[in-house]
Structures are given as C-alpha cells and as structure tokens.
Structure 1
Amino acid sequence: MELLASFTRRFEGGPDILGELSLPLEGTSLTILFGPSGCGKSTILRALAGLDRPQAGRITAGGEVWLDADAKRFVPAHRRRVGFLAQRPSLFPHLSVAANISFGVKADRVHRVAELLELAGLADLAHRRPGELSGGQQQRVALARALAPRPRLLLLDEPFAALDRAAQVELRARLRDTLAASRTPALLVTHAREEALALGDQLLLMGDGRILQHGRPEEVFSHPAARGFVEEGTVVKVRALERAHGLVRVAAGSAELWAPDPGGLGEWAHATIRPEGVAIEREAPAQGSTRNRLAARILALEPEGSLVRLRLDAGFPLDALVTAWACEDLRLEPGLAVTALVKATAIRLSPSPPEA
C-alpha cells in the first residue's frame, strides 16, 4: 500500500506548490522532505494531513481517495487516520501526560496509553502536567499522542526545531525507536542536513515549490539534481572502528579515514567530505602513513568554471575540486590512478540510522 499525491496548491501573489510524491503506508520507512525555508515543504505536509485543500490534483491512500479536485472530493483531517506532529507540541496544559496521550484513543485506552508511555520513555512522568516538563519531554508526549490512535502515516513538521541540541539528539533516537516499535511509516519535514542523515531512509529534495529528486539521503546530498539547494560534498555511510585523541577511525567502503569525533555517535554514521578539502597527487600512497591518503582512480572530470570536479573511486565514491591549472599540470584524465589526500578537518561525521 502507498500514498500517491499529484496536486497543486496556489497562493495569490506567490508561487504554486506542486506535490508530486509517493509514500509507503506499510512498514517503518521514514521519508525526509528536505529543502530550504519557504520552498513549500509545510504546505505539502498540510495538504497530506487534510489541513489544507489544494485547488487541483489528486491524493489517494491505499486506493482511498482523499482529494479529487475535479470531482470536488475532499476528505477532512479527522477521517484520514494520519498523525501530525508540529514544531510546538500544543498539549492540553490542564491534563496529565497520560491524559494527553489518551485523548482521541477510543478502544483499549488503558493498555494503549501504558504501551506508549513505555515506548516514549515517559512512564515516570505519567502524572505530571505539560508545564512541569522540559521541551524535549513535551515533544515526546506529543509524539506519543500522535501515535496513540494507530495512524496509518505520521507527518512531522520540523519537530526538533524549537529544542536545544542535546534534546534534539535524544529525541531523534527516541523517534526512530518509537516508529520502529509501532511500525508506523512517517514523513518528516526538515531543512537540517544532519537531521536528514540521522533519520532518513529516503529523501525528497524540494526547491522552488516542487520536488526535484528522490533517493537515499547520502545519494541525494552527494549528487543533487539541482545545485544551490543543498551544501555540496560527498556523503558516505561509515562504521566507527576506533577512537583516539579526539579523532575517529572509520571504514568507508574498502577504505579507512580519520575524522574529528563530534561525540554522540554510535557504530554507524554518515561522513560528509567537502570536495575542496581533497587534494590530488600522482604518486602512490605512502606505506604506513597516518594521514588520509587514499589510493584512487579518476572516473570522470567535470569542468566548473575555473575549477574541475573529479569523480573518484577511492574505495567509495569521492569528489574533489581542483583548479583547471592543477588538472592540466598533473595531466589528470579518466582512468588515471592517483592518491587522494583528504584533510581530517574536511570530514564531518553525523549520526546515522542503524545498518539494516
């Protein structure tokens, strides 16, 4: 089963927002809707939730028609069985945590609330009111409340934006675990690259009011269909092997790299490597070198004004940016074996979903 959407939301004096996407309605897939502020991400989310009504197009969920503009059919939010979590939790201030979660649960209420209190790590806070909780705890209550009626899809609109970094990291991990335990597919809106890499199984890249690309987060970030909407650089999934002196040694494909340790990483992470931090030499890597010197082969050269982007196979796909003069001086060409020198400071590690 899947959700299929093809609609247009028009705004007077503003650009049209085009929603062309499909989402699984089974399993625990977490899809990221990523793009800069103001590109229309929240508009798409609200249209899927039934909180906004596009002027044209269709939305269907598992064969059920939620929107058919031509037939003037529109299913309101309360009939879609969709959970919605916004930036602000909007809890009932006079109700306890348990009562907030139970709101909207019609069957087996006591068991369902106990289950979600445990899943969200709120069992010890069941009798507190929202005003007695931290921002992160309040958002966990809102998450549990959104999941309580067993929605077929959970929609999240930048749910971590109002939290401090420590609360963001904690809630991201809690979100993954809770969605997996409840087997609820989700679509999460964000403009934060680290958040997308830490949470997403799939990513929809949005810009200029439309969806530009669909793929795994690391693939989209490494090779975006349109430049300017994401920070460019190689993104590769890595496994932590060793930590020493503020650095982490990670396995990337068949290669290994040392990178600054940001803390808070598990076994798996994503490494983002800035292409301008990769230098090229023609000689072979030095034996036993402790620097990030990788044996590589040039796959392609792509001119970019005064620079040339090198597509490399370094045991994993890697991009480098060199000047056109350096490219000519080194006589670089496709198929040539080279050494890629990757500065540790050019590598940024961020948490990643566990390896499947």
Structure 2
Amino acid sequence: MRSSLVVTDSLIWTAETEYALSVAVAEAGMGADVTLAAPVESAAAENVPSTFEFVALPGPEPSRSVADFVADTRVIAGVIERTRPSVVHSSRSSAHLMCALATGSRSPLVHLRGGAARPSRGPANGALYRNTAAVITSSSRVRRWVVEDLRVPQERVHRLLSPIDTFMFDGVGPADLKEEFGLAPGARVLLNVARLAPVKGHYVLLDAFARVAAHEPGAVLLLVGEAWSGEPEGLRARAVELGVADSVVFAGRRDDVPALISASEVCVTSSVGSEENSRAVSEYMAGGKPVVATTVGVIPELVVDCETGYLVPPREADPMAEAVLTLMRDRERAVAMGAAGAEIARSEFSLRAFVDGLGEALGSVGVSL
C-alpha cells in the first residue's frame, strides 16, 4: 500500500490547493493512504475528503512568521516519521521549503511550483529546487524558467495543466436569460467569468464591448463573478460613461456557469496578468464556445489562435473588440472554433489527462499510480 503526504500552506482555496487535493484524490482512488496537512482555518481543510487523514498545521502564516514556519516544519517532520510516505507533495513556496527540511532523504519530494511569476534566481532557491525530486508547473513558460533560471534538469520538470470536469455540460441546457435578466429573445451574449478584480481586466473589456455594441446593437455583455476590490460600482459607472449600461449585466457569483456558457455566443477572458491556471478558458472550450482571450499566463497554451478562438494583447480594447466582432459576424466560423475547442478540452483538460500526466511525474521518482 502506497502512502502520500500532501502539504499546502495556503489559507485560501487556490489552484494550488485544488491541485494538491486532485493529487490526493487520484492516488486515493488507486490504493494509496493519503494525509493532507494544511492550516486548520484553510479552505483546503474545510474540503478534506472523508477518506483522508487530516493534520492541522499550527502556524497560519509560515511565509511571514519564523515561529509559524518552525512549528509547521516540526509537525510535518513528525508526520513523515510516523507514516514514512512513499512520496511527499508540497504546494506553495513556504510549504516547499518546510517539506524539504522535514523530509530530508527519507521520501522523494514532488513540488507544485505555484504562481505565474518568474521564480527567484537566488542561490538558495536554486539549491532548493535542484534538490527536489520532481517539479510540476502549470505552463510551459514557468517550466522553462525553472529549467533555465534555477538550473533544474529538464527531465525533472513536468508541465501539468489544471484539470476540469469535462462532463459538466452533459445534459445541461442554456440558461433562460430572458426570464432572469430580461434579455431580448435575440440577444447575442458575450460572456466573461472572473472575479471582479483589477487583474481580470474588466475595464478594458467594457471599452471593447462599447465598440462591439456600436456595430452589433443586439449584443449583451454578461459579467459573472463575485464582488472584489470595491467592484462592481466602478464598473457600473464606466458602463454608464460608455453608454452601454443597459447592455451590461452584472450577474455576481453563480453556480450555474455551464448553463450560462451554453447560453452565450462568444466567451471572453480579458485578464491583464496572472492566469497560472485559467479555469474559465478551459470551461469555455469544454462548453464548445469560441474564445477571445488575452496572451497572459497559461492562456496561449489553452487557446489555439485562429482555430479555437483568438488571442489578443492584454490591455488593448481594439483588438479584443475586433476579434469578438469577427466571431459574431461569422457564425459558421464561431461554431467550428467552438467544436474544435471542445475536442481539445476533452483530450487535454480532463481528469484522465491530469492523472496520466501526474503518473508520468510520479513515475519519474519511482512511484507508480
């Protein structure tokens, strides 16, 4: 029986903790005992499957507090001594260092290099990575940085796209946007799913939509995402300034995203940074919709330009508007792009593809799924 220790230091439910739990779920389904270590107040702790052993890390901020870092490292070392895991997974930077110190040479360490930013090139960080058995990144760009900047042998660095439920659209029909939002029956919906944070580029999207609406009077922009950083008040004001307030719907956080994707004509991601994992883009494609998205983070590895949608520069409204109008004016092309995207999503973004990729990464350190 294999055993696995998954460690995350995040208090927030992020792509990294989703990855960590996905690793654990994949292994648990194949005969492994799994221990998850995380801060007791974290979202990861709140979502621990009943089949896992959970160990609460006492230090909520190991990246900022030496005392928390030391306390967490001691707990992790105790778990490793007790369980002797076949593999240790770390997620996020401070968890990486804690696991390296706690593990030593007793178990192979596999680290998820979270974040879309370039890693520190300092000698200590390079040594940490070079002494890690395998590193998993969410994009080829970050993989290249780890290999070139930190001098980790390329065979030890694996790109693994974050998975989505590619069956989420099965049996799901389009949402009734007329009944809920009062949209006209012939409304042509442009959908954006993202929290209303500055990094998601909503102001650029509004500027682009104003240009779209000037040429396509039936166009409607549906913004799905939780309030953030004082929004949507500023965005509402900007929509008024642009004269498109009546054509912009702020839907808030939703649990029926597949139905909203099904009801849309074109899906847009306007991010100006980050996008380590772009769940929205992956789900747009899985839903069979053409995508217009900016060239940030992992997005260029998801969208095939001119085949499943269009890639546009971040912070530039005109190219975004032109790409959307091209799709709205040529429905046959839009449908074909959406179908091509759905095929890629099924083959590359599925849990099956994730497990296969994870198997390769673990196999490189002598652990087989």
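Read the figures in this text as sums done on the coordinates, not as results from a lab. Computed from a prediction, not measured in an experiment: that's the story for all the values here. Cβ atoms are built from the backbone, for glycine too; each structure is taken alone.
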One of 1, 2 was used to calculate FRET efficiency 1/(1 + (r/R0)^6) of positions 108 and 220 (r between Cβ atoms, R0 = 41 Å, to 0.05), yielding 0.20; that structure is 2
From 1, 2, which structure was distance in nm of label points 7 Å out along Cα→Cβ at positions 84 and 284 = 5.1 calculated on?
2
Distance in nm of label points 7 Å out along Cα→Cβ at positions 132 and 212: greatest across 1, 2 for structure 1
One of 1, 2 was used to calculate Rg and Dmax of the Cα atoms in Å, for residues 252-315 alone, giving 11.2, 31; which?
2
Among 1, 2, which structure scores highest (criterion: mean projected area of the Cα convex hull in nm²)
1
Computing helix-only ellipticity at 222 nm (-39500 (n - 2.57) for each DSSP H run of 4 or more, over all residues; to 500) gives -6000 for which of 1, 2?
1
When distance in nm of label points 7 Å out along Cα→Cβ at positions 148 and 340 is computed for each of 1, 2, the largest belongs to:
1
Ranking 1, 2 by distance in nm of label points 7 Å out along Cα→Cβ at positions 52 and 196, the structure that comes out highest
2
Supply the structure label, taken from 1, 2, corresponding to Rg and Dmax of the Cα atoms in Å, for residues 44-243 alone with the calculated value 18.4, 61.
1
